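*Asks:* The structures considered in this document are given below.
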Structure 1
Amino acid sequence: MKDYDELLEHCKASIEKFEKEVKCSKVDIKNHLENLRSTLEYVAQEFNQTLNNPKSKVYFPYAFSKDKASFLESMKKNFPTLSTEKPDLFNLLESIQNYKANDDWLYDLCNLTNEAKHKKLLKTIETETKGINIPGLILSTNSEVNIGNLVIGDVSFKNFRIKDDKVSYESSQAELLFEVINEKTIKFQDNEYDVIDFLKKCTNNVEVFIENYKKL
């Protein structure tokens, strides 16, 4: 198993743990971002050695200003002959840039990794949503609802009450069907990304990139 495959497997296992526990510390985030970035860097080191004149020091290229010009600048600095020596690989690298993919995941991954590695741990906000969903009738989250006599069709539910994810009522006619909502989320403080969703997305995209790279 290559080093980048081993790192990727570790990242995938970490995602399973984060999702199961709905928990991800600032240190976990830093380590996961760095592992994903290293995975890409290891791939870059590998294909650098296949070029006619490999450079002594290279970095995985990305559009650091979110445009084609900055991607080409990065390519010129790190892999100036790649477009002619290995055009398929050049096209693959370009395909994951934000201006081609219409997605900033690679740009954000690289920049968040730089911030966490060189400046500070990334601040997060934890939130918890508790509620009750009665399809077609009411969706209540983190709130309290009191209805003296709730009537649905011909059925009456007296002293109907919702408090966060708890519901109570009095009825001898039927049982009320409802969905309990109890969700925890962790978001980056400085943007709207859900942390675990973002890390999972980046991990999946890196895996797809490596799979396509191996096919070249």
Structure 2
Amino acid sequence: MNAALDLTPLALSLRLSAVTAIILLIIGTPLAWWLAHGRSRFRFLVEALVVLPVVLPPTVLGFYLLQLLGANGPLAWLWALVEVRLVFSFAGLVIGSVIFSLPFVVYPLKGVFEKVPRPQLEAAATLGAGPVDRFFSVAVPASLSGFLAAAVLAFAHTLGEFGVVLMLGGNIPGETQVLSIAIYNHVEQLEYSAAHALSAGLVAFSFMVLAVLHFTNSRRKVAL
């Protein structure tokens, strides 16, 4: 297949975005709930750590992850024990993407969790519902828009990553060469038609996803 038509980086990016979004929803949901309703005096420190990837240059985050997860890093013994290679691998891309996109899941969820009516939670408690039961029976149904926004933002943000994935995963075709890196390669080699095709597709897809998200939220507000 012609290099300009090679869609392997697109398939890899879609896979990375999907896996990252799923993992982030799993770990970001309890974290967002704790940030919304926790009473720890150290909560502001956790919030600062969560939002740090937004203001930190992606190459800086990728560099320190490379140092942490590399063969000579402080966690080298652990990866040698379980025989897992994280640097320059898909697994490493997932770890970097989860950290880099964490605030785009936690903060939409935190916002909707803060708006969950407390009287409903208290009423469920008086009926004998435990904390987990109250969360799934009251908080989750009232926060579906937040879950949708978090999933979409995590997916779209991961799809456009460059700095973190380049530093941590390198540029290995078929393994770590995601869409953004493939576009960079085409531009570097003056293959502008291929770069245009991939870039235009990414712009169109991102716009469509965001348009659907805003349309769904507007319809939900009208229904309420």
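All of the numbers you see were taken from the coordinates with simple rules; none came from a lab. In this text, all values refer to a predicted model and were calculated from it rather than measured experimentally. Cβ atoms are built from the backbone, for glycine too; each structure is taken alone.
*Asks:* For relative contact order in percent (Cα under 8 Å, 6 or more apart), which of 1, 2 scores largest?
*Replies:* The structure with the largest value is 2.
*Asks:* State the single structure among 1, 2 that was used to calculate FRET efficiency 1/(1 + (r/R0)^6) of positions 6 and 30 (r between Cβ atoms, R0 = 41 Å, to 0.05), giving 0.55.
*Replies:* Traced to structure 2.
*Asks:* Looking at structures 1, 2, which one was helix-only ellipticity at 222 nm (-39500 (n - 2.57) for each DSSP H run of 4 or more, over all residues; to 500) calculated from, given that it came out as -15500?
*Replies:* Working through the options, I get structure 1.
*Asks:* Continuing with this model, one more query. Using the calculated result 20.1, 67 for Rg and Dmax of the Cα atoms in Å, pick out the matching structure from 1, 2.
*Replies:* 2
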